[in-house]
Structure formats: C-alpha cells, structure tokens
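Where a number appears in this text, it was derived from the coordinates with a stated rule and is not lab data. Just so it is clear, the model here is predicted, and its values are computed rather than measured. Cβ atoms are built from the backbone, for glycine too; each structure is taken alone.
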Structure I
Amino acid sequence: MVMMEFKGKTVLVTGASSGIGAGLCRRLAREGVKLAMLARREENLLRLADELKGFGSELLPLRCDVSSRDEIKSACAEIKSRFGPVDVAVLNAAVSYGSRLCDYDLEAARQIFDVNVFGILHFIGELLPDFKARKSGLIVGVSSLADARGFPRNGFYSASKTAVTSLLESLRVEMKAHGITVITVRPGFVRTEMTEKNTIPMPFIMSPEKAAAIIFRGMKNEKRMISFPWPSALGARAIRVMPRFLYETIAPKFRK
C-alpha cells in the first residue's frame, strides 16, 4: 500500500493549543511540513511553536476563533499568503459543556454548534474552491464516538458530533469525484482539558499523544473512518443498533 507523504505539504490544524490538536502538531512537525497551527489561546500556541522550532517544519501559529467566520477567512488568507494553498486540513477544534436539556441553556447549545459544526463548515467553505481546482486535498474532521446516540446530560455535544459525522460522510461521497479525500475521526475519551471537567466514568481513556499517533497513522493510510479505542468503538456500535426501548431504559445509568 502506498502511504500518503506529508513532506512539503501545507497542513492546517485547528484546536492546536492543547489536547489532540497539540499532539497532532507535534507529530506532523516531524514530517517537514508547512504547519499552520490555529487556536483561540495565542499564548499556548506561541509556547507550542517555540517547542517545535527544531523539528524541521515551517511553523505559523495563528490566533483564530473558529466560531467566527471572519477570523476563519482571515486565517485562511494569511496561510495562503505565507505557505500557498492548504493541502491538508485537520478540523479538530471543539467545545463541550455538560448540561441537561431539561435545564435548556440555549447559549451553551449555540456555542457548541458554532464551534463544533459551523467551525468545520466555514473552513470547508473556504478550502473547497482551491481543493476542487487542484483536484486534490485532504480534509480530516474530528467527530466523536458520542455521535452514536443522544446521550443524557450531553445532548448538545452528542447532537453536534452526530451532525459532524453525517456532514463528513456526505462530503466524502461527493468529493471523491473531485480527487478530495475526507476522513472522519471518532475518538473515545482522551485526557484533555475538556474531559477533565467530566464527573462520569471514562473507560479506556488515553493520552492525547496516543490519540494523535492513531490519527496520524490513519491519515497516512488515508483511512476513511478512524474510530478508537476499539473497545469503546465496539461499544458505540452496539449502542447505535440497540432497540430504542432498551436504550431508553439503560441510558440514564450512563450519566448518573
């Protein structure tokens, strides 16, 4: 099998200041790429860029709030001006606020969808014209195993990730004719600032570095769906096909 080569390519990573995003930047920086690292926390980005200076890649840390279409447009323009057209986009930025739908915090829902869904949509809108013109490009969208069902006390996040998975699947089918590859990443629990707030059990939780290694390997192999860890992925599949009455009986126990 011919594996994808990243050397010399322009790679964009969102949510790069911590967690999976930072782990992927550390791995990609070893490949001799032109690496654009985007996140809201500029101080963290600059610290990461300083860490990666000797890795052999060109680095461009950019502050970008992916919930802002204007900031996305500005960041994409700066990347193109500095490095040329993007070849690989890793759309990883996400937020989660554990909340019960019965409390109905519309502002939390809006923030989750603005970052998790529209952040990806706006980047796709900016990048697709160049990708289609060149008949090449790789889009890596980070969803979650939380897309399996509507999990209690996490409904907004589950719904956003279900939307992301469906969006990427549709895009993958449509873009095949244009020579554009679309990969969906569905992690289970990863030890990040976001999961630190969880009070629920997190089986098979892994480090961001291990998660990044799995994702990078899947990218190299152009694997269309990267779901991990395998016990959690298997469990998510079982939950997805579980009869509704059974799921609604046991689901409240997931989030006590």
Structure II
Amino acid sequence: MEAAGAQIALTFDVDAESVWLAASAAYARRLTTLSEARYGVGRGLERILELLERHGAEATFYVPGATAERHPDAIRRIVASGHVIGHHGHAHLKSHTVDLETQRQEIERGLDALEALGVRPEGYRSPAWELTPETLELLGEAAFSWDSSLMEDDRPYSIDAGGTTLVELPVHWTLDDWPWFGWTEDGGGSLTDPAIVRRVWEYEVRSAVRERRLLTITMHPEVIGRPHRLAALERVIEVAVEEAVPLVTHQLAARGVADAAR
C-alpha cells in the first residue's frame, strides 16, 4: 500500500497540561509540573517553528482538544505557519482505560475544539498510542483518513475501521522523544545524551532512504524544544537534505499512499 520513495514525517504531540490533568486531578495544584508542560506551547513551540521555517519544512502537530481550548493562540501559530493539525483526543485520556461512550466523547469534543479554530483534522493519533476495537469503529464513523498509533510494520499499511479503510502511518517508541528524554519527579525516567538519539534517528533515516519508505518521528514540544535536544531533530533534517528526502506532512503521506493503492 505504500507510495514509492523515501519520505520523512516530523510529528509533534502538543499535549501541554492535558497529559498530567488526565493522569490525576491532583496535578491541578502542581504548578511546577504544569509550567513545564506549558513550556511546550510557549518557548518550545517557538523554537520548533523557527527551525522548521529555517529549513522550509512542513510538519504535523497532533493536538488534544483541551490544548486547543487552553492555548488557542499557540494552535493558530501552528496553522499560520503552514503545518497540518491532527486529532489527539480531547483530555488525553487513554482509550484502553475508558468505556465506549467516553471514547466517543473524546473524539467528538476534540473535533469540536479544533473546528472552533477553523481546523477539521483528517488524521488521528491515540493518546498513549493505544487503540481499541471501539476506537477504530469511532474513527470510521468520524470519517478520518489516517491513523498514526500502531506498530505492526515500519511501512504504511491499511487498517479496517468499522468497514472503512484507513491508512496507518506507523510509529515506534524508539522514534519518540519521550522514552529517551522523559523524566518526572514522581517516576524518574531517562535523561539520555542527545548524541545517542541523533545516532539512532540518523540510522533510521538512512535505513528509510535505502528501503524507500516513510519514516515517522514523534516528538513533544516541551521535550524536544530544549536546545540541546533540538540538535537531534536538526540532524534528522540535515540528513534528509543530504539524501534529498522530502519532509512531508502526514496528510500528504496518507494521500500518496491512498492514491497508490487505487
């Protein structure tokens, strides 16, 4: 089902406070944790948009509805910069931990919040990268064109969503900045040397070039937006330029895959 040729998709999950408030209402009083989350929609996003503009690169930003409601100006800046917005739930609730009706509300409320900013997303990414059979049914009902939550292949493939065929643009934990850099006061985590991530991601880019496939890299503005970590992202862009590999949005990649399958 894959379109011909190597492509690199830079994607960002703009979670801001939503991931913490979804985990526990107790985080509403934890101002330092929430302030780090807001770094993503402020200084982190500023740095990312500047880097993308400098390289003439388009990207895909997956936005929870709650982030769109709390930080509409940040989302407007993303749209004004020419990037694509994807759906990322509403309150960032994990699909496998809630019932069908709550999953439905998460999709509908997320759509409403983004549409209030003039955006009707064509693609979806599940919070915590966990889909359920019910989620897929709901994605079909909502007429999404693609999903980016699964890991069955490292090339795009098709999935059935309640009788509707979606393009799956697969992801992986090693291609996500959070497992490398995520750290919390509660649970610790990892504060990896960005040079290691640069090497891993560069190898993945060169592998995608050899195999002529799409590679998706997932990042979070509050994580990758720190200057020493941004170097890992910039190296991906530099290698893409060296190899003459286009940096594409998920919208463009999904449409190319769907067209090739016809």
Structure III
Amino acid sequence: MKVFCCTLLACFLVSASISSEAQAGKPSTELFVAAAADLSSAMKDIGDGYTKKTGIGLKLSFGASGAITQQIENGAPFDVFFSADMDYPRQLIAHGDADAPSLYEYAIGKLVLWVPADSPLNPDKGMDILLDPSVKKIAIANPQHAPYGRAAVAALKHTGLYDRVSNRLVLGENVSQAAQFIESGNAQAGFVALAHAVAPGMQGKGKYWEVPVEDYPALAQGAVVVSRSPHKKEAADFLEYVKTKAVAEVLQKYGFTVPKN
C-alpha cells in the first residue's frame, strides 16, 4: 500500500474565512470552526447564512477528523468541531477537551465510488470495476484518521475485494485529497463522500455510484463545543442554528441524511 503524505500542516487543513456581509468591516465576533473535509462545500453555505443572520463571522478549517482531534488535544484554538464520525468528539469529551452536553449528531454521510468523467469505466456496475486492468491506483482517505477511509476499507472487505486491490490503494490525508488524486489522474477511481461528488465545483468532472449503506458502518457525524473556547455562548448558539430546518436543507442538498434528533 502506497501512502501519499504531506509534511506541511496545510495538507491537513484547508482554511477559509467567511466575513460578514451584514456589517461593514470585520465582524465583532468570529468563531473558529474546524470541520471534516466532507463539509467543505456545505459548511461554507451554512456559514454564509449564519453570518448574514447574526453578523458573527466564521473562520473555517477543513481536514481529517482524526487530525483535527489531535490538534484540539494539543491546544488548537478552535471553538466548534464538526467531525465525520461520533467517536472523535466523544474522545475529546473523555479527555476533557470538549463539552459533553453540546454533543450533537448533525448528519449521516454517504460513501460513493467515483471515477473521472472521461473514464470508460461505468461506476453503476459497482465495485467490480476496480478489478479492471485500467485501474492502476484507487484513492481513499487515510483510514488511520479519516472516517471515510475506514468506511472505504470496510466496504472493500464486505465485498471481498480488499485483498485483491489493497496493493493499489493510495491514501489521501482526508477525503478531499482522495478526490483530488482522482481528479488529477493520479488515481483512476476512488472512494469519496457523496458531498464531494455533488458539490458545485465537481459538476461534470466525474461519475459516481453510491456504495450500499449496509456495506460499511454508518457515518454518523457529530459536532461539539471545544472546552477551551473563549466564545462558548456563541459556539452553543451556532450549534443551535445548525439544528434548524434551513441548515437541514443545505446538508440534504449536499447528499447528507439529517437524523431526527
């Protein structure tokens, strides 16, 4: 198994800032939000709506959930963490790095098999296309710290394909980087979040097949307020906003299932 890795922190987190359009100049309060890479499009839309509604700005950082968890444990100054699973927020709570009452399951993610738009492969035929001789590399997120990577490995094992293709797996630091490997041609196929496949920036760039949800553990995704946040009230208010119908519609637009909490 070959691993594509980066030595710079920028490979773990892709940062973006959302400034208030409702106010002139910088918002009086900004929340530092760390989010799983599968939220890179949806969270920007959610943040835009929240800033317009409240005037509170969001600074967004995206990366692998496990990598973000390590950073929070090491003192990273995040206010809120949106993980691609529930286990990492619970780990933070157990270590005293996140507030237990704030834990909230905000979405359930979906795994897809994705190939470039010009590929002769038809993903509708399912995972057997990975056995095609033209597939030299298969991209997945690193299962050591990315829930979508673990889901991909589980799905491959469920279908009996893991041992047959494991030597062709290339690992992205997060699910966004796995998608970049496929888009760039460094991999001929791979497993990404449905949220990536339907994102506006990916339209026309690929074809995908939804992996049956029974083939991998449910990607229940959780958010939590970081214990050392200096803006706990504002962070809690933002999580309340995430529970609204408006946010549910955004998440559903990007392929997430919104649980009935």
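Remarks
- At a computed 1.02 (Rg/Rh (Cα atoms, Kirkwood Rh), for residues 32-143 alone), which of I, II, III: I
- Source structure of the calculated read-out (distance in nm of label points 7 Å out along Cα→Cβ at positions 192 and 232, 3.9) within I, II, III: III.
- Parent structure of the calculated result 25, 24, 17, given that semi-axes √(5λ) of the Cα gyration tensor in Å is the read-out and I, II, III the choices: II
- Answer label among I, II, III for the case where distance in nm of label points 7 Å out along Cα→Cβ at positions 80 and 248, calculated from the coordinates, equals 3.0: II
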